[in-house]
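Structures incoming, each one as structure tokens.
No value in this document is a laboratory result; all are computed from the given coordinates. Model, not experiment: these values are computed from the prediction. Cβ atoms are built from the backbone, for glycine too; each structure is taken alone.
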Structure P
Amino acid sequence: MGKSKFAFAIVAGAVALSLAGCSGGSAVVPTATPTPVTPSGDGILRIGDMTPVSGDLAAYAAAQAAGVDLAAQEVNEQGGYNKVPVEVIHRNAGDGDPAATEASFNDLVSRGVDVIIAPASATVVATLQELVAKNDSNVAIVSIANAKTAPKGAEVKAISPDETLSKRLKASDPSVTELGYGAEAYDLATATILAATVTKDDGGASITQGMLAVSNQAGFPCTSYGMCVSAVGDKQPINYTGPAGQINYDTKTGVAYFGKTIEAAKK
């Protein structure tokens with residue numbers, strides 16, 4: 001993974017914010033502009049998928065895992081990242097069990113993951129925030145938003161994939177029955193790979209900032225990895241909008257919601 005510097009909740013010159021769902025404070029809103037960071041990747045993009053195999057979201061575990069796997073598979077079929085296959089490692093998110101969350105996080109970090117896809121769980125995100133405070137590992141956190149971690153008015157209900165994506169998810173894992181959060185996981189995994197591609201670095205800090213670059217609403221609207229890469233090759237800014245819709249990502253918290261952007265309330 002390269003030299004250490006924790007990417008989650010770190011932006012040069014910015015102050016980290018607490019999650020609304022954990023403290024009742026201000027809501028998550030996307031940061032507008034990427035902040036340049038020093039490249040720190042090793043050339044191999046590793047995605048850690050913290051799947052909620054226990055807790056309230058357990059029914060969605062297979063779909064989340066299938067979404068991440070499908071995104072990596074499709075990219076690898078097109079040559080991978082940096083001409084090297086993208087690697088995916090699945091671990092239990094430990095929803096409702098902070099000790100399990102920490103154990104999975106530590107294991108993923110030890111295996112050199114560059115980014116962790118986390119479920120729509122405020123407790124998991126809160127635990128990851130605590131881990132951020134005591135670790136210095138170069139890992140980006142990308143968490144699916146829920147009602148507690150998204151801005152008021154944001155759409156956070158699990159998205160039902162269209163027929164095409166449903167078939168692809170089931171082909172990735174025939175055991176999948178509940179498809180909720182499969183589209184979100186697929187899009188976030190694809191976006192993190194694009195983020196590494198755009199920044200030309202698989203380090204966590206680069207991926208964190210790259211997430212803003214690939215969801216730039218002023219950019220060329222591309223709906224697949226291949227389409228986006230082609231636009232990047234033509235030196236166009238991009239807005240990856242996959243099956244789940246517009247990505248709204250906050251670099252300070254690592255939380256992403258989909259659909260209409262909710263503006264920050266003026267104080």
Structure Q
Amino acid sequence: MLRYCLLVLLFLGNHFPLLAKEPDWQAAEIGVVERVVSGNSLQLQDGRHLRLAHVRVPRAPLTYQDEAHWRRQKVAQEALETHVRPGDGLLVLTTDKGYDRHRRLLVYARTEEGLWLQQHLLSGGYLLLEAMSQEVPAALQQAEREAMRGKRGLWSDPAHAIVSALHADRAVGRFSVIEGRVVGADEVRGLGYLNFAEDWREDFTIRLPRPVIRQLADQGRAIQQFAGQRVRVRGWVFYSGGPMIEVKDLAEIVELAD
């Protein structure tokens with residue numbers, strides 16, 4: 001029985017990413033809030049700028065003509081301001097990533113009352129996860145899944161709801177979450193391609209660069225095993241012979257149950 005369990009765990013480990021541990025809040029420091037800057041960023045009274053790790057604010061598509069009326073960003077900021085006010089103490093735990101490209105400290109944050117801000121804002125559909133990876137704690141992934149299922153917040157908005165791979169052309173120029181069934185999967189000149197229709201020249205495609213192909217090989221898997229699988233992926237959709245997303249990590253391709 002033990003040998004059987006170990007084999008099952010090995011198999012699952014090859015198909016599903018290991019999830020990050022939950023934050024160790026005992027290692028957190030306390031900062032005092034100066035102001036809320038946006039739905040996922042704050043400034044402390046000591047001058048430090050914080051960004052909530054792993055989450056992003058829903059933004060208007062690049063083609064959106066009247067961003068002044070785009071409410072999702074404002075709603076996310078108001079949701080954060082409801083729980084974090086100037087002068088409040090905040091438990092801050094830095095992540096291994098350190099800083100983002102704007103020199104904001106990437107952190108997990110919790111109110112003194114015990115509310116984990118990322119988890120709460122994801123659960124309410126105010127924010128969405130930036131990427132699926134082994135670095136994202138299970139509680140955050142679960143919070144977003146529940147918001148998706150319940151169509152809470154941004155997930156009820158046609159501009160942010162999950163897009164079918166068959167209609168991914170509607171998402172070109174914006175960050176989107178796309179789902180569909182892989183029709184064909186192959187490797188060409190060291191790059192991997194997951195296609196979602198018979199006409200691979202115009203369909204939605206997920207491109208796997210060489211480092212991700214190596215991840216597959218390290219797991220003992222072939223890219224062709226994706227054929228027939230329902231998957232979910234997120235990222236900026238660009239046009240390259242049809243709508244496309246390029247992943248940076250194998251964990252960004254989430255295999256879904258039928």
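A few notes on this one:
- For 1.9 (distance in nm of label points 7 Å out along Cα→Cβ at positions 54 and 206, calculated) the corresponding structure among P, Q: Q
- Identity of the structure behind 2, 10, 17, 19, 21, 18, 10, 2, 0 (criterion: P(r) over Cα pairs in 5 Å bins from 0, in percent, for residues 102-221 alone, calculated), options P, Q: P
- Computing distance in nm of label points 7 Å out along Cα→Cβ at positions 46 and 78 across structures P, Q gives 3.3 for structure Q.
- For 1.08 (Cα Rg over 2.2 N^0.38 Å, calculated) the corresponding structure among P, Q: Q
- Label whose coordinates, when helix-only ellipticity at 222 nm (-39500 (n - 2.57) for each DSSP H run of 4 or more, over all residues; to 500) is calculated, return -6500 (choices P, Q): Q
- Which of P, Q leads on relative contact order in percent (Cα under 8 Å, 6 or more apart), largest value: P
- Among P, Q, structure where FRET efficiency 1/(1 + (r/R0)^6) of positions 110 and 214 (r between Cβ atoms, R0 = 41 Å, to 0.05) as derived comes to 0.90: P
- Comparison across structures P, Q (criterion: FRET efficiency 1/(1 + (r/R0)^6) of positions 94 and 166 (r between Cβ atoms, R0 = 30 Å, to 0.05)) gives the highest value for P.
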